[in-house]
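**Q** Have a look at these structures, which come just after this line.
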Structure I
Amino acid sequence: MNTEKLTLKIKKLQNFVSMPEYKTQGASAMDLVAAIDEDVVIKAGDIKMIPTGIAIELPHNTEAQVRSRSGLAIKSGIAVVNGIGTIDEDYRGEICVGLVNLSKVDFTIHRGDRIAQMAIMEVLKPSIAVADDLSETQRAAGGFGSTGVK
C-alpha cells in the first residue's frame, strides 16, 4: 500500500473540537480528544462513552484502531473498554470512545482532554476456504500458556 497517497478525511461535528494530531514525528497514532459540554466523571469500575466530535472517511482497505493512551492507563487506570476499538472504513458516524476506570478512585474528563489514540491500519481480506485438514506445526493445538513463561 502506498501511504503517500492516503488521505484521511475528518469532519468536525462541533466548532470547538480539536482535530486529531500526531504529537511527535515518530508517533504511530494520533490523539483523540473529549468533545464534551461539561466534565464527565468516570466512577471507579464504571464505563462511559465519550464523544470526540469528529467523523472520518477512511481510505479504502483500511481501518481505524482506537487504543488506550498509555499514560492514562498506567497512571490513572483509564483504558479503552474493549481493548482496541475497530472503526470500519464504511462507518461515517461520530467516533465515540468507551472508557473504563480500572482504578479505585473516580476520574474526571474535561473538554479537550486527550482520551485515546487512533491508528490507521491496512486491512487484508483473504478469501475463505472450508478445509478438512490444516497444516501441521510444532505448536499444533497448544493454547493458552502452552509455550511456557521462559
Structure II
Amino acid sequence: MTDVKELIQGKIKTFGNNRTALMPILQAIVEDKNHLDEEDMIEVADALDISTADVYGTATFYTFLDTIPRGKYVIRVCKTISCHMAGKDEIFDTLKDVLKIKEGETTPDKKFTLLIANCMGWCHKGPVMLVNDDIYTELTKEKVIDIINEYQEK
C-alpha cells in the first residue's frame, strides 16, 4: 500500500492542483487500498484546496469509489433488466452460497465482497459480473464456481 500523501502528490503532478484532478486521485486511492476513508478525503481536500464535503460528495456519488473497506476481490453483479432476464438471480444466489455471504458483505477472511451494480455496458453478454477490473460475461452457475475457485487459489 502506497502512502496516500505520496499518491496524491503523484497524481497532482500528472493532473494539476485543481478540481479536475479529484476523480483520478480518488480512483488511485481506491485502486491502492480498495476504499477511501475519512483521512484520505481530508488529505485530498487539503491538497486540492477544496472542501472535504465536496470530496465526500463525489466519493459517495460514484458506485466504484468505495468509502468502506472491501475485500481483496470486489465482486459486482449487474442488476439490469437484461442481466436479470439472462439469469442474474441464479448467478447471485450461487455467489452467496459459495462465499457464504449476503449482498454488501465481506467474507471473514477479507478476500471477497459481494455487491450488486448498475449497468456495466455488457448487456448483450449477460449475466455479467466484475471482479475488481476483470469482466466475466455469459455466466452460468458452473462458470461462477470455477471463477471463484480460481480467485480462492490466488
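**Q** Out of I, II, which structure matches 19 when relative contact order in percent (Cα under 8 Å, 6 or more apart) is calculated? If you can, show how the numbers build up before the last one.
**A** On the way: I: 29; II: 19.
The correct label is II.
**Q** Figure out for me which of the structures I, II the number -15000 belongs to, where helix-only ellipticity at 222 nm (-39500 (n - 2.57) for each DSSP H run of 4 or more, over all residues; to 500) was derived from the coordinates. Before the final figure, lay out each step's value.
**A** Details: I: -1000; II: -15000.
Considering all the candidates, the number was obtained from II.
**Q** Cα extents along the principal axes in Å, for residues 44-83 alone computed as 42, 25, 12: which structure among I, II?
**A** That value comes from structure II.
**Q** Starting from the value 0.05: which structure in I, II was FRET efficiency 1/(1 + (r/R0)^6) of positions 12 and 100 (r between Cβ atoms, R0 = 25 Å, to 0.05) calculated from?
**A** Numbers: I: 0.40; II: 0.05.
Going through each structure in turn, the value belongs to II.
**Q** Out of I, II, choose the structure whose coordinates give distance in nm of label points 7 Å out along Cα→Cβ at positions 36 and 132 equal to 5.8 when calculated.
**A** On the way: I: 5.8; II: 2.1.
Of the structures listed, the value fits I.
**Q** Suppose you compute FRET efficiency 1/(1 + (r/R0)^6) of positions 60 and 76 (r between Cβ atoms, R0 = 41 Å, to 0.05) for every structure in I, II: which one lands on 1.00? Spell out each step's value before the answer.
**A** On the way: I: 0.65; II: 1.00.
Source structure: II.
**Q** Here's a follow-up. For Kirkwood radius over Cα pairs in Å, find whichever of I, II sits highest and give me its label. Before the final figure, lay out the partial values.
**A** Working: I: 17.7; II: 16.6.
Structure I gives the largest value of Kirkwood radius over Cα pairs in Å among I, II.
No lab work stands behind these numbers, since they all come straight from the coordinates. All of these numbers come straight from a predicted model, not from anything done at the bench. Cβ atoms are built from the backbone, for glycine too; each structure is taken alone.
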